Structure I
Amino acid sequence: MDNPNYRDSILFVEDVALPDIAAQVGTPCFVYSRASIEAQWNRFDRAFGDYPHRIHYAVKANSNLALLNVLAGMGSGFDIVSGGELLRVLEAGGDPRGIIFSGVCKLEWEIRDALKAGIGVFSIESEGELDLIAKVAGELGCRARIAVRINPDVDSGTHPYISTGLKRNKFGMPADQAMEIYLRAEQLPSVEIYGIACHIGSQILDLGPFRDALVKVLEVVDMLEDRAIAIGHVDCGGGLGIRYQDERPPDPSDYAGQIRAVMESRPVRIPVAIEPGRAIVGNAGILLTAVHSLKRNDLNRFCIVDAAMNDLLRPALYQAYQRIMEVDRGSDAEPQVYDVVGPVCESGDFLGKDRLLRVSPNDLLAVCSAGAYGSVMSSSYNSRPRPAEVLVDGKDIHIVRNRESLRSLFRDESMLPSDRETG
């Protein structure tokens, strides 16, 4: 996290001590820093200087209404991938004209809702998707703005589950197919060609793949210009990584500088869009959890906590490393190497392995870098209620999502009628 800091051995987020949050809200819970979110968004925005650009926050990273509302108030655009995310952005006060609708499977009702809301642009990923969008727009008597997503076949060097820019990935289209889509779209009265898009993956730590992908996208732009098809923006996607352990991700200024260098080599300034998600909120959040008990066997020591893989899936799903910090580092417990594990009945239920910690039962731990792909990937597996979410603003604590109640877990379920005859 960007700003957890120790004061007299106690871990704070902004001006709030984490034990105070645990006392008020309970554990586990997600804690976010408003100052961190705003600072990181501004770093991206300032990095482009006077080059025409717009930041579209990738809602899939964290879709809490309060976070979206903070970003909407800053003038952020949004990148969405579902009708649910569309509704969240609108509820949070986002400008629909600043919405990019991405994803490979936009359903008809989602397209209809997006067109009625007046979103900015659809990022098209197949010919069938173009036809469906054109059909719905025609029925509504409007024109749908589209951009075609290019698959540049560029290796982003990230985890295979979050790589999106290779031929074997389901996303986007190669240049020749994209050109066919553009030429087809040009003939459709309910479609307006607006832009071109590309996204090559997530948690990318090298600027080279971004540049290589952009160069390939601009080759398609040149082919379009040869056919007198104008492009209103180039969507460079997102994917810039953050530091979880010892990674050294590029600074937003270097990332933006790379894009500017390529774009400014062209005779005309085409506006750019970017879609950072993790890079804005990832290190603005932690998962706060309490130590339940300590256990050992012949091979390992276990620190059993009240958070689990259903709360934070990344370690189990991606074997991801996230730093774990003692909330009170003044403990007199003996330091030991632990596997930090949760209550879920899976051997894959761990938050961290081989961590040197000084802890006792009832102590608090902070799992860092949990602002992205934490709460949004949580579930009620094992019928465990999803955690509360808290936004810290200076000295103020705002509960921005209440902990799920047990009965809410089956509120929408029903049993069979009781009057069935039995033999």
Structure II
Amino acid sequence: MFRLLLALSALSLQAQNIDAILETIKADQAWTLDQQISICQIPAPPFKEAARGKEYARRLAAHGLVDIRTDTEGNVISRWPGSKAPKPLIVFSAHLDTVFPEGMDVSVKRDGARLKGLGMGDDCRGLATVLSVAKAFQKHNATFNGTILFVATVGEEGQGDLRGVRHLFTKELKGQVDAFISVDGTGTSLTSRGVGSNRYLVTYKGRGGHSYGAFGMPNPAHAMGRAIARIADIQVPASPKTTFNIGRVEGGTSVNSVPISVSMEVDMRSESAAELATLDERMRAAFQHGVDAEKQRWPNSKAPLDLEIKVMGLRPAGAQPDSLPIVEKAIAAAKRARITLFATRAGSTDSNIPISLGIPAITIGGGGGAQGAHSIDEWYEDTPDSYKGPQWAALILEALTAPPN
């Protein structure tokens, strides 16, 4: 009986502690927004996140995190000191980088109820959410039956190709992590499946020449056109959702010159690794078809026509069932935070890497509202219940580190 009373007492204290943490997060809503704004005004272009990372490390230290370090890839890694056991090891993260190149104006401007700024939602909100949770944990001396690492990753966006989280799971923390949570963007979505993507720069090269005088040789632009036409006719499944796109084309020197070189940037995506592999094979066949068909058009020409395919990014696909404990606990935590979840979803986030490795992982929104992500018109609006994003994160961390019943 005495042991039972002790157990009930411990559970009661734990419940009281998390309730106090949630109240602190709510009371700190304005502070969290200030963090979001100030973080966003530190440039973090692709591959140049160091300045933001250095300041973020300072803020983590100010809110109780210890063993703070920056790894060789640029990720900022820290440990919450209130650990009662080394396991489970949970990574709680947001990403430092933006899609915007160096030299752009990163000041945040108010437009009525909206705050306009590059990356205000993606992922300054995520970074601020992580700090909000840390501040509340510090105030209430939070302890957990496990270890929580607070991490800010690099290279989540675009050509970064998940380089930061990839480094974490294949080198820095290889074989150590039991679960992963990232906060990416706004709202209260729950991403539990990884949309994989293969991205290529496809280039067709020839000798070039005058459009009139050299007519009769294979034309790189025509070869690329033949490939594009073949690609446009590819059929893909609606479920699992699989897509393809040619996002950029460029090349040539003038209207009256046979191009020496033309290129296109190609994106393929799917929730299924198998479907993505099938699509990749068909796309490569279409690339080659452009060369073969163009050479057949001019069989007597000795002019060269070559194909070059360069990898721009490879993000692995991965699926997890909604019955996985991390997903079930996230759904239960959302209910406790009075967040309405209609369904889990698939996305392309830092979670792709751990999911593809069989490590439980989810990505959640950080609360509030936003539009225009990845554009110069991006804005964030601090809604009356934006504090629910950080509250949700805190509840998930508590659930993942709670002692087994």
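One of I, II was used to compute helix-only ellipticity at 222 nm (-39500 (n - 2.57) for each DSSP H run of 4 or more, over all residues; to 500), and the result was -8000. Which label is that?
Details: I: -8000; II: -11000.
Working through the options, I get structure I.
Here distance in nm of label points 7 Å out along Cα→Cβ at positions 114 and 146 has been calculated and equals 3.9, so which of I, II was it run on?
Working: I: 1.1; II: 3.9.
It traces back to II.
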>> Quick check on the output: 2.7 is distance in nm of label points 7 Å out along Cα→Cβ at positions 106 and 218, derived from one of I, II. Which one produced it?
In response: I
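Where does the value 1.02 come from, among I, II, when Rg/Rh (Cα atoms, Kirkwood Rh) is the thing being computed?
Details: I: 1.02; II: 1.08.
Here the read-out was taken from I.
Give the label, chosen from I, II, of the structure having the highest value of FRET efficiency 1/(1 + (r/R0)^6) of positions 50 and 266 (r between Cβ atoms, R0 = 30 Å, to 0.05).
Values: I: 1.00; II: 0.45.
The maximum falls on structure I.
Readers should treat all values here as calculations from the given coordinates under stated rules, not as data from a laboratory. As the structure is a computational prediction, the values presented were derived from the model and not from experiment. Cβ atoms are built from the backbone, for glycine too; each structure is taken alone.
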